[in-house]
1. Any idea which of 1, 2 comes out highest on mean count of other Cβ atoms within 10 Å over residues 193-200?
2. With relative contact order in percent (Cα under 8 Å, 6 or more apart) coming out at 14, pick the structure among 1, 2 it was computed from.
3. Thinking of 1, 2, which structure, once log10 I(q)/I(0) by the Debye sum over Cα atoms at q = 0.10, 0.11 Å⁻¹ is computed, gives back -0.85, -0.99?
4. Out of 1, 2, which structure matches 5.3 when distance in nm of label points 7 Å out along Cα→Cβ at positions 97 and 273 is calculated?
5. Taking -6500 as the value of helix-only ellipticity at 222 nm (-39500 (n - 2.57) for each DSSP H run of 4 or more, over all residues; to 500) derived from one of the structures shown (1, 2), identify that structure.
Structure 1
Amino acid sequence: MSVHTHSRGLLVMKFGGTSVGDVTAVQHVLNIVHEARTTWPAMVVVASALSGVTETLLTQAYKVAQGDDSEVETTLQYLHERHHQLLTAFVSDRKMQQAVGEEIERLLQRLASLWQAIAVLGEASPRALDAVAGMGERMSVRVLAAALNTAGIRAEAIDATEIIVTDRQFQSAHPDMAATQLKVNTLLRPRLADGIVPVITGYIGATPEGIPTTLGRGGSDYSAAILAAALHADEVWIWTDVNGVMTADPRLIPEAQTIPRLTYREVAELAYFGAKVLHPKTIRPIIEAGIRLRVLNTFNPSHPGSEIVGDEPSILDGVIKAVTAVRHQRLVTVEGRGMLGVPGVAARTFTAVARTGTSVPLISQASSEQSICFAVPADTADKIVAALEQEFAKEIERRDIDRVWASDEVVILTVVGSGMQHIPGVAGRVFGALGAQGVNVIAIAQGSSEVSISLVVKAEDLQVGLRALHGLIRI
């Protein structure tokens with residue numbers, strides 16, 4: 001683990017659900033914290049719920065809302081057993097074991113009451129779901145803090161509802177950084193000065209009135225970023241179950257490698273196009289504060305992982321750094337010679353699509369304006385075609401628009417790398433690699449930032465196309 005050690009001021013470490021999922025995983029966490037404690041004078045740990053727990057909590061909430069409470073007792077017992085298994089494995093002191101056990105029982109009773117309230121109302125409101133969803137983190141941090149204390153590291157479990165202040169946008173709350181800063185200064189800094197390692201719940205916050213909220217997708221990463229920015233931390237380490245950010249999905253490309261360094265924009269492009277990486281919103285506070293960020297593997301802590309940096313144009317190591325694939329898509333095309341020069345066709349097209357509640361990951365328009373084509377999830381294509389035929393009924397009748405149609409299933413392949421904007425001929429290499437393998441490109445989209453190029457190919461060309469593009473990567 002010496003590869004990560006830096007004798008500096010303050011380190012924030014975040015551990016995801018798989019990192020605290022079972023006895024073996026928690027032992028890794030204890031070893032990592034103990035090692036880092038030898039070189040970092042101040043440290044904050046942010047922890048997720050045990051793997052699978054949040055999903056269990058929310059599934060049960062939806063069931064009771066529909067009148068099915070048949071599994072409530074079984075689920076409560078399951079949650080009790082998972083947390084107590086860790087507690088008995090790591091906490092030898094009977095008094096501490098009993099005290100933490102009682103806290104977990106209180107949280108489980110509170111959870112049962114929340115489910116009962118949802119059952120009575122027959123509705124799982126966003127506010128109620130947030131109150132339920134955060135219970136997993138509240139239980140996990142108590143167990144982890146007790147395990148750290150037993151291992152000789154002074155630690156204290158803290159609910160982020162006392163520290164991270166948010167708006168009332170339940171299920172995807174936005175932090176109030178000024179209010180959070182005050183709480184951090186009052187509640188966290190004295191503990192850090194006293195040599196305590198605060199073990200803080202990821203994913204959750206609270207309104208100024210104390211109503212629990214959650215931070216949305218990638219919420220625990222977001223928690224770490226918010227706290228790191230407020231504490232002016234030196235570094236943030238995100239611990240997960242892979243060796244950093246990969247050049248491709250290892251399930252599709254077994255020889256995928258770790259990317260040593262990525263820019264923030266590269267991460268944003270990768271996340272947008274389906275890669276299992278940090279959600280860009282969640283790490284923005286770290287990048288804006290100029291804090292060093294690493295993505296590391298709990299189960300392989302000696303691996304250097306990936307470093308995420310600001311968008312310095314000088315970082316050219318690896319012109320193409322990663323390839324992603326978005327599967328189960330179809331291309332919808334609106335075409336007709338009568339569209340030429342007619343203003344508002346694109347606006348009306350995407351307004352109609354928006355009314356169906358569908359997100360569009362890729363758009364390609366012919367410069368002649370005779371066609372617009374865009375990708376949508378395959379199972380929404382027929383609904384979108386019907387919406388567009390209704391929107392353009394008059395234009396179709398007078399043949400200004402010839403037809404609206406959807407292709408067979410396709411895949412969006414995206415190559416990502418900020419170095420592409422400085423190196424000529426990258427697009428040529430991309431198309432050459434696909435052409436050499438007989439892969440036909442159906443549509444292309446490239447953002448003006450030139451951090452990525454997206455190509456649409458037939459679904460059956462996924463593996464061949466992905467492998468051809470991955471062959472262009474030089475890490």
Structure 2
Amino acid sequence: MPTIRPLIALAAIALPLAACTTTNNYNYADENRSDAVMTGGEKSLSRSGKAKNVILFIGDGMGISTITAARIYEGQKRGESGEENTLSFESFPNVALVKTYNTNAQVPDSAGTATAMHSGTKTRIGVLGIGPEATRGSCEDALAHPLPLLGEEVKQRGLALGIVSTARLTHATPASVYARSADRNWEASVPEAEAQHGCKDIATQLVEAEWDVALGGGSAVFFGGGMGGRRSDVQADLPGEWAARSGGTVVRDASGLANAPVDAPVLGLFSPSHMTYVAERGAGSSEPTLTGMTAQALERLERDPDGFYLMVESGRIDHAHHAGKAGYALEETVEFARAIQYAIENTDPAETLILVTADHSHVFTIAGYPRRGNDILGLVVPPQGDISNTEEPMPASDGRPYTTLGYANGPGAIAGMEERPVPETGLEAQQQATVPLGSETHAGEDVALYANGPGADRARGVIEQNVIYDIIRRALGWD
């Protein structure tokens with residue numbers, strides 16, 4: 001299947017096309033043109049310019065319904081009604097809608113979507129850094145159809161490179177920065193029948209790649225069984241080998257990260273698998289927060305006079321949704337917004353392009369006519385002054401109350417039950433769902449892209465997901 005390359009034909013007006021060497025996707029903004037952008041009801045000029053630095057924030061699974069619910073949740077945590085609240089990145093003046101499908105899937109996964117953003121080419125579900133012509137699971141196909149990787153080009157052009165995630169560093173989204181793999185699940189090993197053709201597992205690719213900062217979870221995939229890990233070589237110690245070769249520092253907790261030299265590469269592995277949910281962390285947690293990791297990454301990357309590229313992923317928004325735990329997802333999103341706020345306050349908007357987006361959405365809904373300020377994690381109570389004139393939760397047709405937040409499918413399904421139970425509420429609740437599945441699924445609607453800084457005005461309209469790669473490269477002056 002060929003690369004997705006939408007072409008827009010306009011009969012009356014010829015718009016400039018923004019294409020890089022790997023895509024023919026359109027972009028609405030021309031590098032030499034100023035455009036009026038509406039901000040706060042007034043016009044301001046937003047000019048495409050050259051960025052020294054680019055930060056791409058990816059909220060894994062952060063669909064628009066998640067953003068809305070998190071906006072309300074954050075405000076309610078401060079004692080407000082919540083609806084009028086604004087998350088840090090929602091003040092960015094440039095916004096686009098992003099089409100997320102994979103070349104062989106209406107509803108995508110994180111490997112195909114993250115590859116689109118970091119290679120400029122849409123591809124199949126479940127693969128990393130390889131073209132859509134390659135069959136998933138085929139090493140020979142992967143080797144025959146490599147895609148360019150933004151992380152590689154960043155280092156080749158002399159910039160610093162940072163990767164931050166609350167998921168395993170070998171998970172799909174962070175791996176898309178540096179890895180090519182016929183299967184996103186080849187994190188610690190490649191099946192023997194495929195490995196004989198020369199493919200390497202994703203953890204090996206990380207320690208062999210060039211980068212300056214890599215912070216996240218997933219230590220088990222870097223060590224052998226004798227070292228408490230998952231690798232078949234029982235004495236494998238990939239971080240140790242990396243440190244010996246690179247002169248970098250391996251850290252395992254927040255204190256170690258804070259004390260690591262800032263003038264040398266650092267690899268932070270803060271948990272055996274994904275990092276702990278914000279909602280489950282105790283006051284004495286040794287894991288750094290996403291904001292803390294973002295701060296440490298910026299402190300180190302900003303030392304490079306040539307600039308940097310930093311990808312920051314809030315990976316556990318997605319995992320919480322899969323579990324049907326909306327409260328956990330919203331806590332992760334609020335922390336994600338806090339990390340973005342730190343970046344806004346600690347970078348120069350004249351030289352740093354900040355992009356905030358999601359790889360895909362989830363089948364997550366906000367519904368039921370709750371009153372203004374109703375507990376976003378609670379039961380639906382009707383608006384004040386309504387004809388019902390009640391302070392009691394609204395009953396459904398089965399006589400039981402229902403929550404504002406819910407899922408179209410997932411582990412909280414009510415289908416097949418003789419009687420629907422009264423739903424759980426609060427931070428720990430698993431929201432009710434319609435279709436019974438062991439894990440809630442992704443959704444296929446467009447996600448948002450928010451942009452601020454040089455080149456931000458190219459984020460407009462409805463775009464293919466791989467155009468994000470074009471926006472980044474053009475902002476850095478590479479096209």
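Since every read-out is calculated from the coordinates, none of them should be taken as a lab result. All values reported here derive from a predicted model rather than from experimental measurement. Cβ atoms are built from the backbone, for glycine too; each structure is taken alone.
1. With respect to mean count of other Cβ atoms within 10 Å over residues 193-200, the highest-scoring structure among 1, 2 is 1.
2. Label of the originating structure: 1.
3. Only structure 1 yields this read-out.
4. 1
5. Computing helix-only ellipticity at 222 nm (-39500 (n - 2.57) for each DSSP H run of 4 or more, over all residues; to 500) on every structure in 1, 2 gives -6500 only for 2.
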